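In the part that follows, the structures are each spelled out as structure tokens.
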Structure P
Amino acid sequence: MRRKKAEKLKEEQFWNDFFFFNVPAHLNEVPLHLQRVNFRYYHADDEGIERMISAVLSIYQLDLDGTDITNEGIRLLSKLDYLTELRLKECLGIDDGCVPDLYQIKGLELLHLGGTSISPNALVAAGVFKDLKQLFISYYAEDQKILEDLAILLPEKCKLIVNHKLYELDG
């Protein structure tokens, strides 16, 4: 009984926080489609993502910067009908293992991966983001060939921002 009560309290706290930070005050239930969800101001993890997607079908902008999301959370996000902007800056719990699920996110136009353990190599190996318009990554290795390969794979009008600077192919 204690476990059920603890789970119920945890879920209530999640929805209280969610409403406080993400849902207009005049609404009394979670909308199916949200313009902006920001988890950066309170603790968010895969469990919170799972709760959220149980009620929400789509999100325009999802800010998970610095949260405790893992590869499992990315897998859960791929179930949304669409997600246009996904910010994962400094999410230390995600790595190359989530890249196939990132490619499954429908409608993705902006993806911020700066400060994560996701490598350009994994992005190149996994495929192509067909709708992407901006990709932010961190990369400090000497091998520039992988950045060229990534830039070539991205849609023609997609901007590749590497370490906060626009990357452009030579020639």
Structure Q
Amino acid sequence: MLIAIGDVTVPVTTQVRSPLAPGDLFAFVVPIDLSLIFRGWGPFPGVRGVENQTGAWDGVGQSRNPQLSDGSTAFEQLTEYTPGHSFAYELSGFTGPMRHLARGVRGEWTFTPDGTGTVIRWTYEFSPLPGRRFLTQQIVGPLWRRYMAAGLKATVREASLAAA
């Protein structure tokens, strides 16, 4: 486990609403082509694709290597999967600039009913390297929140287009 109880982390959370039902949105988002929604923003690269994916990305333990637009990669593994409601993953083994800031990240997406639609919440919990917590919390975190917000908006846009 990358992050344990008592670890000092830097969580960043954003959310967006969608008119789609939670189960429908979950079914669309989990297997989505990451390059459709993570195009890069500010100092953060986009996702070009993934390599070495094990399985359909629908079960704990499955893994893949996201390929980023700056040429860097990471190792991603599903750690939780509750169909129709949530999934969580850990990222580690960064080869780009993130390797100087964090030993890893825990990401979690939840899909909560909101009237006839859904609230999607995405939390990205950085496990900063020693001496990097302040930088991660004060600079990277606020910028990352904007990157996440752009990714969530793109996710809802793509899901809405697919449902139309």
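Tell me which structure, out of P, Q, gives 12.2 once Kirkwood radius over Cα pairs in Å, for residues 102-149 alone is calculated. Matching structure: Q. Identify the structure, out of P, Q, from whose coordinates helix-only ellipticity at 222 nm (-39500 (n - 2.57) for each DSSP H run of 4 or more, over all residues; to 500) was calculated to give -6500. It traces back to Q. If relative contact order in percent (Cα under 8 Å, 6 or more apart) is calculated from each of P, Q, which structure is the one that comes out at 29? Structure Q accounts for this read-out.
Here distance in nm of label points 7 Å out along Cα→Cβ at positions 6 and 30 was derived from just one of the structures P, Q, and that gives 2.2; the source is P. From which structure (P, Q) was log10 I(q)/I(0) by the Debye sum over Cα atoms at q = 0.08 Å⁻¹ calculated, if the value obtained is -0.22? Computing log10 I(q)/I(0) by the Debye sum over Cα atoms at q = 0.08 Å⁻¹ on every structure in P, Q gives -0.22 only for Q.
Readers should treat all values here as calculations from the given coordinates under stated rules, not as data from a laboratory. None of these values were measured; they are calculated from a predicted model. Cβ atoms are built from the backbone, for glycine too; each structure is taken alone.
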